[in-house]
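See the structures that follow.
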Structure I
C-alpha cells in the first residue's frame, strides 16, 4: 500500500479553521436544547431539524461536546440518563428513543451501550456522583440487559437486536440479517466502555464488589472481542453472526470501534490502521474516513435517509471523531490531524454555502448528503482540530474509561 498524503494546512490556517469551528459549529448548540416535555421529564437534547425526540447516541455525543465547552452542561448527560431510566422496564429493557408525546419508541429495541458512560461523564463534569445512588439498581439492570438478553453463550459477545438499533442503519455487515444475532465490533466496544464506566461509578458510590464485577465484565468482553472478532489473516475485526457461526467479512465502520475502545493490542491496531484506515482503496477518503470500504461491491454515496440512513460509504462526523482519537492513541498523529481538518472543512463549507450541516457527506466529493439542518453529533467537529493538535480528549482529559 502506498501511504496516503496527509496534506494538512499550515499552523496559522489550522488556527483559523479551529477558531471558525468553535464559533460557527459550537455556536449552534442552543438550537438542540429542549425543555422538559411530556414523556421527557428533564430538559434534553435533540438533533434539531424536524426532531423533538431524545435519541440515544445523538444526545450522548452532543452531551460530550457540551461538557467540553462548559462543565456545567453535565446536567444534560445527567438528564439523558434520568429520561431513559424513566422508561426502563423492571427487567432492564430500555428503549433507544423517547418521544415527548408518545414515550417509548419501539423502533430501537434497546438503548445502545452508553448509559454507564453518560453517567460517568455527567458526574465528573458536575463533580457529583451522588445523584446516581437512588437510580443505581435501575441503571445496573439497564446496562446489563444486553448481557442477559442479547449475548451469545458460546462466545460471550453481546449482540445488536437489528441494524437500526445499531445506529449505523444499513451497515453492510448487519442489514437484513436475523434479529438478535449479530455481534459486531461497535456494540462490543461500546459495551466494554460501559462496563468500565460502571466499575468507576460503583467505586465512587462505595460499592466495591460491584465495581470489581463490572471491571471483570469489561476484561472478559475485551478478551472475547480479540479472540472471536479478530481475523489474523485479514488483520481486522469483523462482525460475528451468532446464528450462522461465521464472520461477516465486510470492511465497515463498526470494525474500527475496538480501536476507539482501545481493546486492540498495539500490533493489531497498527496492522488494521495501515491496511484499512489509511488505505485509499479501503476507508481513507479525500474527505475523511469512509463508513464502508471503497472496494466493497455495495460501496456508494447515495443521498438517502429512508428506509435507512446510508452507512455504505459516506463520511459520518462522529464516527470520524472516534477514529481520530484511535489514530492519536495508536501513534498516528499526522493522520489524526488530517481527519480532523477534512471533516472540519466539510461542515464549515456546508454552513458557509448552505447555512446548515448534514448528518453525512460524500466521501469522494465532499458534497452534503442527508438530513438537512442536522445539528447533533456533528457539534463534536467544533473541537476536532483542537483535540487532534493537543492530543486531548476534552470530555475527560484523564481518559479513565479508555484504560484497560
Structure II
C-alpha cells in the first residue's frame, strides 16, 4: 500500500480538533484506504479497538440500515465509554438524511468524526448549511507523480515513468493492474467510468439522454486546458449531431461532471485588474487515463495540455486557490493565490528549446509587474533564471516535496 503522506498528515494535524473531517473525491481514488490507514494508526497509538467505529455504507453488511437513527443507535451502542472515541463513516451520503446523523454525532464532544463521499452533493446539500463553520474538507485525488513513482521502485528512468504516468491512469487500483495485469487496466477504467457516469450522474439526476451527456463529456475531455463556454459546446455539438442543445442544459451537465469530480473547473483571473472574469472556464480531467475510455488519449498528441493537466492537480495538492491567468497580451496558465495573500505564476510548455517558443512562453510572465514568483515548467532538462523567471524541469518540480 502506498501511504498518501500529505493527506495522512492533514488528518494527523486535525485529529481531536472540534471539526468534522470530510474527505471527498472521485470514486476509487483512495478515500477508504486513507481512513483505514488512519484507523490503524490510532490503534498503534493506544486507542482501544472498541473506541473506534468504522462503517462503509457501500458494503453489503451495512445495507440493512434504513434510517439515520438506526445508524446513530448502532454507533452509540457499540462504542466503549472511552474519554475519546473515533467514528468513520465511509460514503455517508448513502444514508437517508445523513446530515442529521452527522450533526447528532458531532454534538457529542467525546466523538472525533471522519466522513467520506464521492460526490460534491455531500457538501452542497443541507450538510453545509446545518454544519457551516464546523467541518473542514480534504479533497483527495488519484496518485500524484511522486506517489506514482513509489509504486515502481524497479524503474530508474524518470522520463519513461513520467510519459507512462501522463498517458495512463493514476487511480491506485489501475496502477496496480498496470503492473500485474495490464490487459485488465482499461476494463477496470471502463467499469469505474460507467459507475461514475451512470450511478452518480444519470441515475441520481434521473437523466434520459445518456448519449448526449457522453458527447458533452467527450468534448470537455478533448478540450483540457482550453477556455470553453456552454455556448461554444452547444454550438459545436449542434453542428456535428443536429441535436438541439440549450445553454442551460450544457451548464447543468458541466455541474454534474464537476460534482462527481470527473472534471475540475478553473476560473479566469484578470491579473492586471486583479479580478475574476465572470464567463468561461478551463476544465481539467481528474485522471488522464479516463480519456482512454472515450478513445481520445493517443500518446503522441496534445502533450502540452496533458502536461498542463498534471501541473494543475499538483498545484491543487500543494494548497491555495488555482486560477487561469489573463493579461493584456496573453495568458498565464496558472495563478495560485496562497492563503497568506501571496501569489505565484506558472507557465507550462512541453518544450521551449527553440528561441521563438521560449520567447512566447516568457512574454506573458514578463508583462506581470509584481514581484511574486514566476515559473516556466517544461520537460526540457535546462534550468535557469531568465529576468527573474525560474525555468524548471517539470519532473524535478513534481518530485520536490
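All of the numbers you see were taken from the coordinates with simple rules; none came from a lab. As the structure is a computational prediction, the values presented were derived from the model and not from experiment. Cβ atoms are built from the backbone, for glycine too; each structure is taken alone.
Identify which of structures I, II gives the largest calculated value of distance in nm of label points 7 Å out along Cα→Cβ at positions 181 and 253. Before the final figure, lay out the partial values.
On the way: I: 2.3; II: 3.4.
By distance in nm of label points 7 Å out along Cα→Cβ at positions 181 and 253, the leading structure of I, II is II.
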In terms of FRET efficiency 1/(1 + (r/R0)^6) of positions 37 and 293 (r between Cβ atoms, R0 = 35 Å, to 0.05), which of structures I, II is highest?
II
When I, II are compared on mean count of other Cβ atoms within 10 Å over residues 85-92, the highest value belongs to II
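One of I, II was used to compute FRET efficiency 1/(1 + (r/R0)^6) of positions 197 and 381 (r between Cβ atoms, R0 = 30 Å, to 0.05), and the result was 0.80. Which label is that?
Label of the originating structure: I.
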Taking mean count of other Cβ atoms within 10 Å over residues 189-196 as the criterion, which structure among I, II has the greatest value?
I
Taking mean count of other Cβ atoms within 10 Å over residues 21-28 for each of I, II, the highest value is that of structure II
Of the structures I, II, report the one carrying the highest value of Kirkwood radius over Cα pairs in Å.
II
Using mean count of other Cβ atoms within 10 Å over residues 301-308 as the calculated read-out, with 18.6 as its value, let me know the right label among I, II.
II
Top of I, II by relative contact order in percent (Cα under 8 Å, 6 or more apart), largest first:
I
As an exercise: mean count of other Cβ atoms within 10 Å over residues 109-116, calculated from one structure in I, II, equals 19.5. Which structure is it?
II
